[in-house]
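Each structure below appears as structure tokens.
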Structure I
Amino acid sequence: MSNAADPINPVRPGVLRTPDACFAGLADFSFQPHYVEVDGLRVHYLDEGPRSAPPLLLMHGEPTWCYLYRKMIPVLTAAGYRCVAPDLIGFGRSDKLASREAYSYQFHVDVINGLVRALDLRDVTLFGQDWGGLIGIRVLIDQPERFARLIVANTGLPTGDHKPTEGFLRWLEYARTVENFHVGGIVKGGCQTEISSATIAAYNAPFPSDAYKQGARAFPNLVPISPDNPASEINRRGWQKLTQWQGPVLTLFSDQDPVTAGGYKPFQNLLPGAAGQPHEIITGAGHFLQEDAGEEIAKKIVNWLPSYRD
């Protein structure tokens, strides 16, 4: 039987699962794990707050996991909301594919579509950051009847029709060439506040060896940054559908993220539900704004959402 010291813990050929021991004693993280099977893969998610309350679907990105939302969840649940925070396949406690080529943008969308259906989530407020937005917004487009509101934070729905930011191109080059893909160090570098060694260790926890990092390694190259990318046309059609969606839209971008700088503009300009909303720029926060300003952001969300108590 594998343990936390083992370099590889296969569930079956091509699928790895981080041993539970790797997640023991994480800093400031006392949430209980939940699991659902989607297309034969185990997907982990947090499920906090009253089950009868309107859910917030909190979607993480690259290379984090639901640990990123530990500061926001207590504020949101105290206001009466349910928080569902999944780990994407390849991240956190969710299963990990052993081959980098096995990951695709559509694969991630399909898995989260499956999770939303399996949990029968309705009246959902989506909060998407980084790849959590790229994936979560596509799920909203696929199942609009389940979603009531959208919050976009340092994310987008790229079509490859506009040049990426210099910050993203630097990140892409780094991800393609760096020998040691140090997940905790990447998160640290994307924050404006100092994060502790225990927090860095928590971000490293899902990856006991490089074999577990293929999903994290794959993500940067999956962003559709050219017009002929297979996902580009899908996202173009997605924007057409999104502009017809009438749900309220809030943008909460940070002021210190070179990767997604200015990314709030198409959401504010094109989506009817963004008109008249209290959009904000979160000052003093980097790419991982949930880490830098989690409680502040959660309070802004509570003030924006309809008042709810179970």
Structure II
Amino acid sequence: MTKELKWAVLGTGVIANEMAAGLQKMGKSLYAVGNRTYDKAVAFAERYGIQTVYNSIDEMFTDDDVDIIYITSPHNTHYGFMKKALKNGKHLLVEKSITLNSNELDEMIALAESKGLILAEAMTIWHMPLYKELWRIVKSGELGKVQMITVNFGSFKEYNMNNRFFNRSLAGGAMLDIGVYALSIVRSFMSKSPNSVISQWKPAPTGVDEQASILLQNGDRQMATVALTMHSKQPKRAMISCEKGYIEIMEFPRADKAVIIDAETGECTEIAAGKTADALYYELTDMENAVLSADDKDMKLTYSKDVMDIMTKLRADWGLHYPEEE
């Protein structure tokens, strides 16, 4: 008989609400919720019929009934929460960016391995059915070798320097908020992780990265360009250029459609798989399967580490550090 896994969520924001709905689609409910503000946790529990609300977040980590914790709090809080949860034997799904830097992630990977636990980043790209189909097509060789990847991601955020997007004390900036998506899709279509990374960047008034352009190349001479901005709207667009055609994906973080254009004929073929609205359902399903099978290959933690290494290098190049890193 398959074990019924019990989930707890840390945080009550947008992602936590999507997560609760995703579990309902799986035919189950959240077991527990914890939040810095207790009243918000109570209201969240009432909305989703959750039986356990913790007075203190630390109670979540020591509750023997909890199997998996989904950490949805701001990413500058992840490391501390992850360490407590893993030390207490909890499997973890952690919102992107999974940590602030590579040192934090390497330490948490080692801790999870020592405890025999599944640790994963909640990166929608790893789990959308569309990407699983596109990776299959690219791996088959029918489009030839991937040569160049181009990614744009731009959001227009008002210049409120106290919100999380520009607040250095909340690990704000484009890289950890939206760059992680762009670099994740790049990594997923490259045969190897990039070993050459150069960039330009523009700081916001608070000193965090407002805008960046990044050039990447790996040992197989595959190249990528990434353009990010937090104060100028761009389409969330990815293009994977291969020898025999290219793949174009709009709204790529949770895409359910892509178009493949034949290089010779110009013929367009639409590929559709999954539903954008079910992004968290796919993510949670893969996580449960990983825990039950003790096999984390679908969670792509090695890709998350590659992406974190790139982001850490870029911020070092820029001299951009957060208070927790000083």
Structure III
Amino acid sequence: MTKKRYAIGADIGGSHISSALFEIEDGRLIGGSLAEEKVNNQASADEILRTWSLAIQKTMGFAGEGELAGIGFAMPGPFDYQTGVSLIKDVTKYDSLYGINVGDKLKEILNLPEAMPFRYLNDAMSFAVGECWQGKAAAYRKVVAITLGTGFGSAFLEEGVPVIEGDRVPKMGYVYHIPYQNGIADDYFSTRWFVNEYHSRTGIKASGVKEIAGRVGADAEAKQLFEDFGTNLGHFLSPLLLNFEADCLLIGGNISGAFPLFGPSLTQVFNNGKVNVGVVISELMESAAMAGSARLLEETFWKQIKPLLAKI
């Protein structure tokens, strides 16, 4: 009987690590294999990597007699995605990892063979890859994925593979830096826009989008804020979607939970501009990045995405 082949997908967040085991052939998440650990991102490199290894070790235990093909990591940048060397510095998190080959160190801690594949992909791309593999976006061919939260993440995918260059997409598939109104897109499509704009309009300092959303029923300004957000997002995205000839807009991140509040105005802009896309809200959420990074161990997909790593 052929052993089942598994891959671990690990999502490296700003203050945590999440990892899970996936069956490579069909992408099935192995029940119970999700492990999470809080991480002190200002600790020493050794402490950070040992904390990461705790989660990975727990997940590894669910492989049983199956073959572990390798580990994929959804990593924030800057990072050398070809070699596994962290280039993060001067951002108050993970500075101690700068210049370290995290894969080599983790293999030592976990007592894994040097030859075991460790593969890496940008975290926003990993999210999009996972959604196009296991989520509702799998039904579409050309997907623009955005994450709305503390920042504005994005990726453009065709047949599940990121597109990072050419006339159809912004360089690297990044849109956060594109000029918009009196600043850049990241200023308008992130948590801080909601907090700052709500304070400007009402004088009230809210803790975040969730609090403002909770006020919508009794606060006309809060309701209008979400409508304005959707309208702005629609106008910003429309030319990007049309240029890519996208058939799907995938929305993830914490703010996506408020889609019922900003979705109607967003889709109204699309309808007015004849932007014909399916709008899909992530249901996988954080597990999408783990699935996407685990897919790096599927060899057919890896051959498609490996050439991109030098350019990310």
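None of the figures in this text is laboratory data; all of them are computed from the coordinates on show. Because the structure is a prediction, the values reported are computed rather than measured.
Structures I, II, III were compared on volume of the Cα convex hull per residue in Å³, for residues 138-201 alone, and the highest value belongs to I. From which structure (I, II, III) was Rg and Dmax of the Cα atoms in Å, for residues 34-177 alone calculated, if the value obtained is 18.6, 56? Among I, II, III, the structure yielding 18.6, 56 for Rg and Dmax of the Cα atoms in Å, for residues 34-177 alone is II.
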